[in-house]
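Visitor: Take a look at these structures.
The numbers here are math on the coordinates, done by the rules we state, and not lab data. The shown structure was predicted, so the numbers you read here are calculated from the model rather than taken from an experiment. Cβ atoms are built from the backbone, for glycine too; each structure is taken alone.
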Structure P
Amino acid sequence: MRRRPRRTATLPELAGDVELERELRAQGLTLKGSEARAIAERLGREPTTVELHAFDAQWSEHCSYKSSRVHLARLPTEGPDVILGPGEDAGVVRLGEWNGETYGIVVAHESHNHPSQVVPFEGAATGIGGVVRDVLCMGARVIALADPLRFGPLEDPHSRYVAQGVVDGIAAYGNAIGVPTIAGDVFFHEGFKDNCLVNVVALGIVKESEIIHSRAPAGSEGWDIVLVGKATDRSGFGGAAFSSLVLDEKDAEANKSAVQVPDPFLKNVIMRASYRAFDVIRELGLTVGFKDLGAGGIMGCTAELAASGGYGARIELDRCPTSQNDLPPAVIAVGETQERLAWVVPPSFTPRLLQIYNEEFSLPEIARHAQAAVIGTITAAKEYVLTHRGDEVMRVPIDFLTAGIKYERDYVVEKKPTIELSEFYAKNRRRRPPASVKDSLVRVLSHRDVGSRRTIYERYDSVVRGATSIPCGYGDAGVLVPIPGAPLALALTVDGNPRFARIDAGMAAELAVYEAVRNVICVGARPVGLTDCLNFGNPENAREMGQLVASIEGLASAARAFGLPFVSGNVSLYNQSAEGNAIPPCAIVACLGVIDDVSKTVTPSLKKAGSSLYHVGLPQETYGGSVYAEVFDLRGGRLPRVDYETATAQHRFILAAMESGLVDAAHDVSEGGLIVTIAEMCLYARGRGDFGVLLGDPQMWKSDPELWDRAIDLDLFGESGGFVLEVGDIDRFEEMAVAHGIEALKVGETNDSGFIGLFNWHSPSVWEGVSLDEMHEAWTAPLRDFYQGIRS
């Protein structure tokens with residue numbers, strides 16, 4: 001008979017919440033006083049130290065979504081291409097049929113923001129490690145990565161150090177495990193100086209009939225719980241709670257212990273061993289459970305595995321492999337040591353599973369004490385029990401532990417005033433741009449949010465394994481051909497503009513969905529699913545909670561309008577410094593698309609001289625959030641609005657035109673506007689030819705001479721979205737546009753001059769030229785010296 005959990009002197013019975021929370025913080029706990037009291041009341045006793053740490057993790061914002069859960073229910077999650085929506089470690093959308101099998105794309109979207117700000121290399125690397133495990137545990141082979149990143153200005157030494165460390169961490173981990181990074185984006189903004197954002201996306205491929213679920217299967221009472229991977233150590237203890245706190249500079253050194261230590265070489269072996277285990281399990285026709293060890297460590301993973309299946313669990317911490325003999329039970333139970341997963345399997349299969357990991361793939365020889373080991377069992381009683389050295393150190397109702405808590409926090413959604421164009425110009429009368437479109441183009445191309453990201457993405461291996469069709473940086477979305485011999489391909493992109501978010505969080509979220517959808521369409525893919533990572537400040541602040549609510553509403557509105565579900569996601573809150581500096585509200589969206597025939601993909605680089613360029617979009621008279629407005633300090637503009645009916649019709653038309661082979665190149669209009677889109681199409685083709693573009697008569701944009709000044713900069717540099725398409729057969733293209741009811745405006749013709757022909761700002765009859773070399777110099781300038789400067 002094991003002894004029951006002993007009463008501890010953790011919660012002073014007569015202390016007020018302030019004194020109670022002070023004592024909890026002294027023990028490294030982030031629980032509110034009211035939360036700790038609710039735990040004691042439900043248990044009918046004071047919780048043990050291990051129990052407090054367990055609830056601290058499970059009830060954290062990171063694990064329980066306690067501030068956002070009530071609002072996240074508004075997001076659409078069902079659709080014709082959804083195989084598995086939110087609720088497990090990753091979602092699954094349908095890729096297509098091949099050789100009688102239905103294949104699914106497994107997708108997970110996570111954040112590792114706080115750890116990456118404190119220890120950039122390790123924080124980013126372990127972010128990749130965690131999201132890879134989320135995909136792996138669904139029975140999938142991991143095939144691709146993406147990394148939307150947000151940093152402070154590179155002029156700030158610490159922001160530069162953080163950015164360099166994060167990029168190196170992502171590269172080191174992804175390259176070592178042999179998974180290509182095929183998509184991503186980077187923004188630099190003063191608002192991320194104290195809190196960088198490191199969001200990560202991973203994709204996998206699996207047959208629909210072979211998906212493994214993150215729960216104990218029906219009838220699994222008495223089955224073994226098998227822990228696989230690295231020996232538990234002290235790294236990452238308190239990681240989930242740490243990710244749910246406001247960062248304080250004075251705690252930087254102490255916070256480093258909450259960041260895990262990556263081992264991508266061990267992960268590589270674990271992945272290959274797991275693939276072998278998948279094969280054997282399928283040969284035997286077994287139904288098993290498999291889950292990633294992330295937030296909350298052994299406790300979080302095994303409790304959720306059991307509870308999701310309607311069971312309880314009993315774990316013997318003495319059977320958990322550890323790096324040293326004297327680890328406290330709380331560290332063994334809740335520590336977030338990397339490179340670990342847990343299985344629920346029938347005892348008859350356990351010896352074979354152990355043999356695969358420990359002998360066939362020799363985990364103990366790859367890392368000290370790494371192994372697969374039986375650590376517990378699934379129980380019919382819905383209790384979660386932990387034992388250590390003969391004592392029960394934890395016994396709690398499992399549903400109480402894993403259900404978490406829910407807050408309906410106060411929030412204020414700020415109404416943004418509508419600013420008419422005339423009012424905008426009146427406000428900015430003295431802030432006029434230079435007289436030359438050429439000078440404006442060069443300045444916008446050299447802006448940090450427009451310039452080439454080649455310095456960053458070339459650190460990543462985007463073609464490893466040989467399945468990449470469009471690598472990172474060579475298209476509006478990355479494209480992968482995941483099934484050998486099949487023409488089926490998938491497209492992935494990530495988007496979210498912090499300049500938009502500063503103006504209107506809700507509209508910025510809508511525009512993030514709109515841009516992500518456009519990027520997938522630009523490569524010839526049909527959008528099938530979305531994921532999101534919601535990065536915000538302190539939810540206890542009504543204004544910042546209101547930004548979160550508005551963003552979720554924006555995401556929901558855009559997703560429903562485009563008929564797309566959210567199949568996975570993440571929420572990262574408390575991205576705020578101790579001084580109260582919150583990040584710009586950031587809803588970062590990933591979009592997945594499918595391509596039936598990879599031979600029909602499209603890239604943004606111009607293909608030949610003599611083609612016509614068409615603009616298909618939603619022109620609007622607004623500068624709000626544009627790079628142009630920032631470059632010339634134009635203040636107060638509103639954000640673009642999305643006409644979903646028109647946009648959806650445009651998307652159908654463009655995909656039909658691509659299917660018919662009428663589109664040679666495509667690029668979406670985003671940062672920098674229409675003219676930057678055209679310049680980038682020339683720059684992407686650099687090296688294959690000196691393609692240039694002669695823009696059409698400027699009157700094709702506006703015919704009213706009184707609006708001349710406004711027309712040129714709005715139409716060329718406004719960021720209201722849309723596409724630029726390179727077309728050879730203009731007759732068939734225009735016929736198809738008319739048939740679809742789409743207005744496609746011819747804006748120029750390609751040539752082999754190596755120049756973009758421009759018109760003078762105030763003298764339309766005077767033409768200027770910007771050379772490919774001039775544009776390339778400006779475009780590559782912002783990040784050319786990314787790796788120069790202090791790195792310490």
Structure Q
Amino acid sequence: MKRIIVIVCVIIFSCFRLAAQNLDSTIATYADKYAQERTYLHYDKSTYAPGETIWFKAYLMKSIYPADDSKTFYVDWTDDKGNLLFHSVTPVIDATSNGQFDIPATYTGPFVHVRAYTKWMLNFDTAFLYNKDIRILLKNPVSQTKNTIVPTLEFFPEGGDAIAGISNRIAFKANDQWGRPVKIKGIVQNNAGATIDSLRVIHDGMGYFFITPKGGETFTAKWKDEKGSEHTTPLPVIKPTGISLLLTISGTRRTFNINAAKDFTERSPTVNLIGTMNQQQVFKVSKEISTGAAKGVIPTGDLPSGILTITIFDAQWHPVAERITFINNEEYLFHPEMTVEHWGLNKRARNEIQITIPDSVSSNLSVSITDVDIDADSSNTIISHLLLTSDIKGQVYNPSYYFLNTSDSISQRLDLVMLTHGWRRFIWDDVVKGKFPKINFPKDTSFMTLSGKVYGATPSQLREASTIILIFKQKNEEGKFLLLPVEPNGYFNDPSVFLFDTAHVYYRLSKGLANASVQFMEGRIPAPAYRLPATGIFYNQRGDTTGNARHFKLTDDMNQLLQQYEGKLLENVVVKAKTKSPVQVMDEKYTSGLFSGGDSYQFDLVNDPFASSQQNVFYFLQGKVAGLQVNVNGTNANLSWRGGSPQLFVDEVPADVDLVSGISVNDIAYIKVFRPPFFGGGNSGNGAIAIYTRRGDDMKSTPGKGLANSNINGYTAIRQFYSPNYSTFSPANDKKDLRTTLYWNPQVTTTPQKNKATLSFYNNDISRSFRVVIEGMTKDGRLTHVEQIME
């Protein structure tokens with residue numbers, strides 16, 4: 001019997017040791033393969049009016065470093081009903097991205113909601129995606145102050161549970177339905193009606209008290225809000241057994257005290273503490289608690305700044321308590337220096353500022369300069385978001401306050417935030433078992449380029465017919481003709497072709513794949529079906545709103561001026577024109593450059609009822625052009641004009657007979673045949689035939705046609721912020737200038753060799769001082785937020 005007991009004990013001990021080893025290796029794998037990204041968006045200003053453009057720059061981090069794995073960034077802009085206004089897709093370069101969103105001039109919602117993410121971030125808890133509500137200034141705003149305030153009171157036992165027979169610290173948080181703190185006062189009573197303690201708010205609706213409950217005892221808080229209304233809120237249920245964790249802060253040290261119920265110590269005489277930051281293990285220690293208590297000190301001076309999670313496991317490696325604490329060692333900061341090289345506070349005067357970075361640092365910055373008298377909000381900065389709010393569940397009111405300094409008072413108040421916010425990156429039961437999260441979205445480790453996949457073909461068919469012919473044309477660019485290899489799995493890609501905005505694409509697969517279809521740009525994901533409405537829940541009310549009226553008036557005046565200018569321009573236009581023929585309309589719509597106008601034969605196939613009866617375009621052209629000989633045999637065609645073959649173009653891209661013969665006449669809108677010589681092509685001494693595929697209103701839907709002739713979407717076009725130059729004459733300079741954002745530059749970079757950046761901008765007609773906001777990140781993950789007033 002003794003031998004059996006020994007064997008059983010050895011097996012149990014081996015299982016516990018194996019569980020501990022699994023936990024260590026699983027955490028290491030999480031840090032290596034499942035590290036989560038987080039993002040922050042810097043905007044040119046804090047509020048906007050309908051018709052304005054929201055300019056933004058995104059910064060991405062993973063652990064304590066810039067996140068340079070993902071190459072595509074998504075932003076969903078939704079209205080107050082949750083309807084999608086725009087889905088922007090931008091490239092990520094050096095862990096940053098930037099873009100813009102044009103607010104509709106007719107928008108009437110009080111907010112616009114912003115949700116930003118990478119594809120990789122969608123694999124994890126969506127509570128950690130970037131969410132923000134941006135205030136829209138309206139003529140008749142719906143004021144939240146007129147709405148009924150609904151205060152709520154929540155209680156949070158330190159460590160997770162309140163345990164009978166043990167002293168427990170209970171934190172509380174009082175706020176309204178928009179996350180703003182509420183001042184309350186009240187008492188805590190037990191079920192016998194005895195007063196246990198009072199509720200004392202320490203900071204922004206938060207505070208704490210201690211209770212030592214008996215088994216079966218319950219507690220209730222009776223409190224009054226700011227208006228004197230009475231409320232009653234029950235405290236969490238007291239658990240009969242378990243442990244309590246009390247953490248105290250002293251400089252760079254964290255002292256923990258563990259108290260355990262007697263029956264808990266009998267089954268688990270030791271406990272294990274694990275500390276994790278950014279999904280990485282930073283310490284691991286075991287403590288004897290057979291006496292019912294244990295304590296220890298955690299030195300944190302050498303840890304990176306951020307949230308440290310302390311988790312306690314029993315002897316069987318079941319999590320029994322957890323506590324988060326914030327480490328602020330300020331090693332994450334770098335300090336740009338801004339100097340004004342040229343002052344220009346008068347009307348339309350030139351200003352020049354210089355930003356100097358320590359010469360050992362490579363930095364990536366964004367700079368916004370606005371009228372100082374409009375509203376502003378610096379309650380959440382790149383520092384407070386990437387270090388705090390992006391790593392915590394629930395709203396944090398005015399988070400940048402906790403980074404003003406590292407004084408004891410601010411540290412204690414920041415600890416209240418830690419006590420009153422739920423947070424858990426790990427599902428510990430899965431970690432102990434060595435279970436990893438399911439990955440539905442692989443990382444975008446390469447930029448979005450012209451790509452796709454062939455469907456409806458077997459690998460053997462693809463090996464035999466392994467090419468795809470593409471002709472595509474992007475806006476304001478010359479058309480291109482590509483011949484790309486198709487892999488046995490059906491994928492094809494040209495990494496040299498980046499797509500911005502939309503492109504018109506026509507494809508043709510090799511012979512033998514007539515029944516196959518193509519899906520383009522599969523790596524580009526649509527906006528998720530579930531979208532949050534812009535209700536103001538993600539709007540931090542701490543910002544200064546005194547400038548809202550001035551901001552709206554300037555924007556409204558600017559919009560009225562633009563309408564007046566447009567009206568005056570229309571008044572001065574005298575239109576004298578005769579009705580254009582259908583082919584003239586087609587020529588203006590489809591042709592460009594040397595293909596427009598000229599001596600040519602023109603054919604409008606959209607309005608030709610007999611065109612669709614032709615087998616292909618060559619049968620259609622037979623006998624229609626003097627001097628052009630067209631001999632057709634099935635899909636083969638022989639063209640001759642003045643002793644040579646005319647050059648073929650499809651959507652102004654050079655093509656061959658084989659490709660053109662495969663285009664259905666139903667997909668052709670317009671044909672233009674140029675007499676020899678034609679100077680629009682490299683070898684067109686014998687004339688040219690330009691074929692234009694249908695687009696826009698001329699598109700003809702053909703069942704089963706798929707994407708053979710379609711528009712595909714690439715990255716969202718990124719515009720440059722307009723900043724006028726008043727040093728030179730321009731007719732546009734005669735207009736009144738009421739801009740509220742005077743300068744926005746999302747791409748200010750420095751290197752150790754060139755550590756200064758000089759920026760120049762011009763004042764508007766009315767501003768007398770400016771607010772300059774500089775935010776950014778270095779290559780090694782240090783952050784900065786600088787805000788200065790020029791006056």
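Visitor: Work out distance in nm of label points 7 Å out along Cα→Cβ at positions 198 and 686 for each of structures P, Q, then name the structure with the largest result. Don't jump to the answer; show the numbers that get you there.
Guide: On the way: P: 3.0; Q: 10.2.
Top value of distance in nm of label points 7 Å out along Cα→Cβ at positions 198 and 686 goes to structure Q.
Visitor: Follow-up question, since we're still on this one. Given a value of -10000 for helix-only ellipticity at 222 nm (-39500 (n - 2.57) for each DSSP H run of 4 or more, over all residues; to 500), calculated from one of P, Q, which structure does it belong to? Kindly include the intermediate steps, with their values, before the conclusion.
Guide: Values: P: -10000; Q: -4500.
Checking each candidate, the match is P.
Visitor: Still on this structure: Say we calculate distance in nm of label points 7 Å out along Cα→Cβ at positions 134 and 518 for every structure; which of P, Q gives the highest result?
Guide: Q
Visitor: Still on this structure: Work out which structure the value 1.00 belongs to, where Rg/Rh (Cα atoms, Kirkwood Rh), for residues 166-629 alone was derived from one of P, Q. Can you show the working numbers first?
Guide: Numbers: P: 1.00; Q: 1.12.
That value comes from structure P.
Visitor: Right, something else. Out of P, Q, which one gives 49, 29, 22 for semi-axes √(5λ) of the Cα gyration tensor in Å as computed from the coordinates?
Guide: Details: P: 49, 29, 22; Q: 61, 37, 24.
The correct label is P.
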